[in-house]
Structure I
Amino acid sequence: MQPESSSNASRAGEAAAAAAGSPRDTVGHGTHTASTAAGAVVADAGYYGLARGAAKGGAPASRVAVYRACSLGGCSSSAVLKAIDDAVADGVDVVSISIGMSSAFQSDFLSDPIALGAFHAHQRGVLVVCSGGNDGPNPYTVVNSAPWILTVAASSIDRSFQSSIVLGNGAVVKVTTD
């Protein structure tokens, strides 16, 4: 019998954490979105020497409460609703939800668990912020668009990054990304 590889051991640990009801982020998505919302200031951040400057979350002095609503198998409606209800009961000011259905399967507000939970939170004075989805930029691809949800999405920027690529033969190619 061969020892488990680190990736298999990691997957086993993730599965155990999910099965035990742990709020541990097994794929990194929740950690990423939490750092976008509340990440501390990091001086002199950059990407391979490009775009140097301070990086920080939208509200770096805030405190983060984490509620697990998804597992490796997906996000059940009951788990999403329970996470929102628990957050509201715990007195949070903002609920940030970075999940949503595919725009190909748009549901109405009466059967969408995110819209229902967000309405419940809104009625109790809690702002719910949701991702607009990953299906854009085509028309009618935004999800989580109930009028009581603050829906956010990515956009492009008005600058380009220049860099040099050194090929194996020593030739240098200058590239620009838009």
Structure II
Amino acid sequence: MALCSLNRIFADGYDCKITKMYRLNLPSYEIKIAERQGKRMIFDVLRRKYVALTPEEWVRQHFVHYLIEHKQYPQGLLANEVQLQVGDKSLRCDTLLYNKETKPRMIIEYKAPTVALSQKVFDQITVYNYLLHVDYLIVSNGMQHICCRLDHEHQQYTYLEDIPMYQDL
């Protein structure tokens, strides 16, 4: 896996030292990175704030921009870090896509580029889906993206070759 380096001064005036992150299998975009209190931060367009720059967050921000800019997903129907409650346990869903009636339609789970997309990752997203009953599940580590469409009536799922365009959902 190739590393890419960023060494830029961003509009908010923060000088970001060289930040090394994995080059992903996603289109690039105008990344906003800042350094605050000695920590590197990346701007989350959905939460409208800077968040800690971790390998998983690097994947999330690239993937969200891919959905909005290349797959025409409406930004207003996407949400990051959605809290779910399972009994006494609180979980966080990485990204949710809602339909126009604000019903969850798609769950997206991210992992760092070095994390394999294993059965354990699918088990995690399946727990979220027990609560949400969405039509689509996506897991991505930035290098590999797996999408499946669920058929609840027949209790089947189909793996898709590509992430669908929003209008094809």
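Rule-based calculations on the coordinates, nothing more; no lab input. Model, not experiment: these values are computed from the prediction. Cβ atoms are built from the backbone, for glycine too; each structure is taken alone.
Computed quantities for the displayed model
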| read-out | value |
| --- | --- |
| Identity of the structure behind 19.6 (criterion: mean count of other Cβ atoms within 10 Å over residues 102-109, calculated), options I, II | II |
| Structures I, II, by mean count of other Cβ atoms within 10 Å over residues 46-53: label with the highest value | II |
| Origin of the value 0.65, where FRET efficiency 1/(1 + (r/R0)^6) of positions 70 and 118 (r between Cβ atoms, R0 = 30 Å, to 0.05) was derived from one of I, II | II |
| Parent structure of the calculated result -8500, given that helix-only ellipticity at 222 nm (-39500 (n - 2.57) for each DSSP H run of 4 or more, over all residues; to 500) is the read-out and I, II the choices | I |
| For semi-axes √(5λ) of the Cα gyration tensor in Å computed as 29, 17, 16, the structure of I, II it came from | II |
